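The next part holds the structures, each set out as structure tokens.
The numbers here are math on the coordinates, done by the rules we state, and not lab data. Note that the structure is a prediction, hence the values are computed from the model and not measured. Cβ atoms are built from the backbone, for glycine too; each structure is taken alone.
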Structure P
């Protein structure tokens, strides 16, 4: 019985999470990386790798969003000062469903109903403790896959195709 548990434990796949932030979210990103690793997540840091006040959120958020879109990471966390710019930039990548999250209901409902794959946070407006709680809720939530949710997501995906015309 103990051997079976050990084998099952070794076979568990750790979720790979991407994280990106500009100067406005840098400090929160550093804190979240520590808590994510402590919780057993594999973390890919897309930068910024040092605090530079003149950096730009698209330079970090877009590569992370592309990694989510191709499955290199399962979910992403994007942080800028307010979270708004990170959300706008991430949503420009096909296949990304990013949202600014400030409450626990939206953190799970966004995944369960809308298959949100990137959570955006405001490094200057959301504190560390709340951010850690929201991230855990986001990462532990699963898409329900009900027909009505799939239908809605298909309509959103169709919009991505229309925009290329």
Structure Q
């Protein structure tokens, strides 16, 4: 007669395994949430940096800065859009309609992310000449590269507002 080996797990062992699984699930959830917060923080830092540089040029009444800004890595384009006028330009291919989802009435600067959204995708940039920026291309978008975007912020003699170019 041969005896079969039997494995017995005590209640304490089963309960410990369940607790480990629950702990790992909560840890995974916390990591995903923290990464989402980091995207939002990076977007907020980007908006604040651009606004500070726009304010510097606006207050000086004349000047130009070419600067590279950090954006969240999932951002493909930084766009300026004027939803008080129609879409125009050749390179936009539907961006106007997609950016409208993040528009709630006063925003003019948008972070376009194809498959990833954060809580902070749009911002109202003050002291910019949105009509001039979007004159030939609405929305006016600048492609990002490896989480960085290069823009020129300038104000000419006689202007009252700042313009932004690629």
Structure R
């Protein structure tokens, strides 16, 4: 999973879903296209954008223009354009907010930091190594798996 991405401000949901799939993905909220392209070039990231004219600005940056409006379709579009092989073992290993790796954390360490019903009903927890946000395998994991099952064909590499 060597592919690393940077998404422009029009692709925030796609950035989140790439992180869900385990891809190192930055999200740039601003309008500074030059900054976006510069960061992509310096960090050897694939630039994902909705702006067609961005492709012509810096030829040394691999840029993919995403046409679809809905994130589920964007995922499918990206998988058709790039030879990605999402590894199910990497899913939900990055912070959805800041892109840093998640680390396992003892259940006792999250007491008082998560809702009481979550603490009582879950035994597996992860914490973001950068922002400290805490994650646990809730019902959202089933939703994520269903969406990815629809978007990633079983014969996809």
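Quick notes on this one:
- Parent structure of the calculated result 24, 23, 15, given that semi-axes √(5λ) of the Cα gyration tensor in Å is the read-out and P, Q, R the choices: P
- If helix-only ellipticity at 222 nm (-39500 (n - 2.57) for each DSSP H run of 4 or more, over all residues; to 500) is computed and equals -9500, the structure in P, Q, R: R
- Origin of the derived value 4.1 (distance in nm of label points 7 Å out along Cα→Cβ at positions 63 and 127; candidates P, Q, R): R
- Each of the structures P, Q, R was assessed by distance in nm of label points 7 Å out along Cα→Cβ at positions 23 and 95; the largest value belongs to Q.
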